[in-house]
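Below you'll find a set of structures to go through.
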Structure I
Amino acid sequence: MDVFLQQLVNGLTIGMIYALIALGYTMVYGIAQLINFAHGEVFMVGAYFGLFAYSILTPLLSSPGSATLGVFLVFLFAMTLSALLGVVIERFAYRPLRHAPRLAPLITAIGVSFLLQNIIMLVFGPSDKSFPSLIESVTYTAGSVTFTNLQILIAASSVLLMISLHVFIRHSRTGKAMRALADDRDAANLVGVNTNRIISVTFLIGSALAGAGGVMFGMYYNTINFHDGYLAGLKAFTAAVLGGIGNIPGAMIGGLLIGVLEGLGAGYLSSEWKNVFAFFILILILLFRPSGLLGARVVKKV
């Protein structure tokens, strides 16, 4: 039970990060009907944006009274640049292929993924980069379970971002337009919804969340590499499929489940096998419930 509780805490922490990335996948698919396989690289670039912001804000972060402000600015910087990157990718890589066969944007997404990987490798080098903790580590103990203030920060920040996204989509004018476009694009266009603008906003929000996840990932593991986005992106995509691709609450739940299963697998079996579980789950979901846990089964009438 001690091992279970400890790995549950660890799994929920990384699951929060997977959930943030999965939200980008599921939002883009729900509105644009596109699997953005470059999204994992946006997450990776967001981590490097955070590292660059830290190098600029080092004097502020070293000051005890301004450390909280410094951490906030690092997140803000990474999320803003990641959001702009997502908008640029949508505008120049995907929008010209809006009405092309589905295979064309899929191949383009893979190409953008490789492009971002190689740009980061050329700029920062192929070796691992040390990512600073940003906050002084404090360890807490509850019974036999230990956790840190960093894990609390990751959980609190992730929950805050997810709640903010939910409120935005449910209650803002743009959020209502996003839901309308996801339900019926033709009808949304007839009532004046600007498709290009809404899709750009979707990429902006999803990429900003991925940038925040990249900073959290770097803080949690203390190192980042140009190929980190590949594996994390695949796991987040699995989380989106697990929850029901296009379903925002499903992406959140799927991310947490993938993180927990990965943590339990590492604790009970071996950390070398933890990456297997996500893809094993993906195979099972595709075989037995392709619509995901919360995805609706759509019946086509002919």
Structure II
Amino acid sequence: MRNIWLISIVTISLFCSAARGAEAIKHKFLVMDEGNHKIHYVDQTNPKNDWTLAHKGKGWDMQLLDNNRLLANTNSGWVIYDLKTRKLLEEHSDKALAGRVMSMRWMPDGTKYLLADNKGVTLYKVDKANKIVAQKKYPKLSTPRYVRVTPQGNPIFASSDGITEVCKTDLSIVKRIMIPGGKKSKAFQGGKNAKGNYLMAAGFAGAFYELTPEGKVVKTFTQKTEDMPEGMVNRFYSGFTVLKNGNIICGHWAGHSAKAAQKAYQLLEFDKNGKLVWFWHDAKRAGGALQAIILE
């Protein structure tokens, strides 16, 4: 009986992509499906345009590049796809990247930052010729997730107990922001806004936070009981994107199994006041969603 209930939730959710009482919002986006190792394109304005790409390797992270190209990490490097044809354009693997590559950012000048799980956290800086020019291991940190870049150009990455901003030249630590809820929460992504406050998708803390440089929480975005039908859960907040209007779209992961997505909305959108204004849920098509790239 419970399975029938979960299936009915999924069916309803596919058509109810706006939060209760909110005006319908429609997005065009790419979603990284960790449960099935696929990348999906979703066009809510015209579903006939939708497609799915089987990703080469167990990718976690992706980035939109110029000329309609999509970058995605692999265990030992990265691949680049042509979004129009969905063909593989480039593949790079490097044995010198010790450990599993979890995430990467490609800068406009060709510099790349790669974050690897190498019995801890290791950050690599790679030049435009794909040569490793700097690397640093952070032995006191564990469980690396996403790496991003602050408005000042410094890499910022997430690990189990919080987020860490490091200097873009020598990769030394500039700032550590601890995660509310402690190490068991396992932060997933960090960022920094124009005001200088830090942003954090806080994993098992089940929330997205804005924090001051001193680590004080000034905003908390999370699903409330009234946001979810009975049987749905609020579990793990993964990769996030800040939209032009200030809204936050955050991946919501419920487990490694593709079936785990039946009980959790896979993408969540909050407005500036923390109100849930949109969600995406298609457990038949996708498993746990780690992040979305909004294309409109």
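All of the numbers you see were taken from the coordinates with simple rules; none came from a lab. Predicted model, so just to flag it, every value in this text is computed and none were measured. Cβ atoms are built from the backbone, for glycine too; each structure is taken alone.
Worth a mention:
- Here FRET efficiency 1/(1 + (r/R0)^6) of positions 25 and 177 (r between Cβ atoms, R0 = 35 Å, to 0.05) is compared for structures I, II. The highest value is that of I.
- Between structures I, II, the greatest calculated value of relative contact order in percent (Cα under 8 Å, 6 or more apart) is seen in I.
- Label whose coordinates, when distance in nm of label points 7 Å out along Cα→Cβ at positions 49 and 257 is calculated, return 3.6 (choices I, II): II
- Structure (I, II) behind the derived value 4.3 of distance in nm of label points 7 Å out along Cα→Cβ at positions 41 and 225: II
- Each of the structures I, II was assessed by distance in nm of label points 7 Å out along Cα→Cβ at positions 201 and 241; the largest value belongs to I.
- If helix-only ellipticity at 222 nm (-39500 (n - 2.57) for each DSSP H run of 4 or more, over all residues; to 500) is computed and equals -25000, the structure in I, II: I
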